[in-house]
Structure 1
Amino acid sequence: MQKKLITIIIGSIILLSGFASAQKPNAREIMDRVDMVINGPKDQKLIMELKLIDKNGDERVREIVMYQKGSNKRLSKFLSPADQKGIGFLSLPGGKMYLYLPAFQKIRRIAGHIKNNRFAGTDMTYEDMEAINYNEKWLPELNGEDEEHYILQLKPKENVSTAYKSMKIWVLKDKFFPTRIEYYNKTGKLIKILTREEIEKVDGYWVARKSTMENLKSGHKTLIILKQVKFDSGLSDDIFTKRYLRR
């Protein structure tokens, strides 16, 4: 009888342990789920309003369209205002990045040492603008949690070219959608914060209706408002080319 009781107790402990493990995934599992959520669509087209806000509260407004296919192809082009229309950015597999400036009618390859330069006056760098698959470039560590979020510390893998020493990401436990990203420079100083708000599901995929990238040194912010989004429309590979970037 005593032996049977001990067996039941041990079985219960194993069951509870397994349940706890299922409830709390490890850092790699969380990162896998994040990649699945943000890169879930086969392709996506987003039209966004950008408000560039300086430390005095003065605003400049721009509109941009972004196309993405899979997790490693992305093209972004300004639609307005007139003096910015046509400025485009293309990121392709293997870390290839290209910038098109209509005023010069020239496509420029973005070299690794300038990936941390700002894109067209926004608070996003060229590196921030590229399509991202976290597991390809970053090693995650579970850094803590709060009631709603897992908090991951990310460090770059060996031989990965990045302007950041590390990043810290807050991931919603129920959606595995990142709502806050802190960016740390090579000296370990916090330099930028991206926050995402108004999270909702559109056609089966989670999106943020509003995002803000804040530069802590300059006090400048870029507010990103999602105006239109379309998923799984069968975007052609021809969009993700230098020829299309120039159009």
Structure 2
Amino acid sequence: MGQWAQEIPEYAITLARDFWPGPMTLVLKRSALAKDFITGGQDTIGLRVPAHPIALALIKEFNDLAGHGIAAPSANRFGAVSPTTAQAVEEELSQYLSPYDLILDGGPCLVGVESTIIDCTGPAPMILRLGAITPLIIEESTGLIALESNPTAIRVSGSLASHYSPKAKVILDVVAVAGDGLIAPDQIPTPNGVIRLAAPSSIEQYARVLYQALRSADQKGLGVVVVLQPGGDGLAAAIRDRLQRSASV
């Protein structure tokens, strides 16, 4: 972290030790190495260490060539549903790639929803985007209460009111009718004429299959997707955050 950031608080170091590699992005005050073209002109930088062995191997190879990490966006168009498989990346971006571009296929994402983004520029951690590293987990790690905030001064991915949206209209917590797509926990039956897109049996599975289910609605040419949101805190709250943004169009 010391190469890319400065004024790093102790709690950020604790979080990094506890949850990296893993689905957690730390926002810190940038160092001189982090130029505007990397930070988008902001005076902060988001850092993450992915857990996937292919991603780690790619970073290691670059570091062996005297690199210091990889700066890259997510593999989806702005505002669109995030891809969770290599096939989804190809469907999303293939028309924009050159013959020299490569897609590294490491299998489907293990978590599904994006990383937790934590602002570490203040005296206590502040969550800018919910994810698998929950407020309770952060508090247990650092001994500090993790505040939740809509980002204002710091621009972060997935913070717009409308985001993660398929072409189909997403409607939350209503009864699906014939012709609609349906994403709901497996104990919820499928009404007659409704196209079942996903029936997750746990919160973890819900997070893993959510984006692929939304994508499949567009592949099937559906006009409406009804989603029954999971209740509870932690990862369930992150799922609801994504769904509410996908429905805000």
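Computed from the coordinates by the stated procedures, all read-outs in this text should not be read as laboratory data. Nothing here was measured: the structure is a model prediction, and the numbers come from that model. Cβ atoms are built from the backbone, for glycine too; each structure is taken alone.
What the table shows:
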quantity	calculated
Answer label among 1, 2 for the case where helix-only ellipticity at 222 nm (-39500 (n - 2.57) for each DSSP H run of 4 or more, over all residues; to 500), calculated from the coordinates, equals -8500	2
Test item: mean count of other Cβ atoms within 10 Å over residues 63-70 calculated as 19.4, pick one of 1, 2	1
Source structure (of 1, 2) for distance in nm of label points 7 Å out along Cα→Cβ at positions 47 and 183, computed value 3.3	2
For mean count of other Cβ atoms within 10 Å over residues 111-118 computed as 13.6, the structure of 1, 2 it came from	1
Of the structures 1, 2, the one that 10.3, 28 was derived from, the read-out being Rg and Dmax of the Cα atoms in Å, for residues 191-230 alone	2
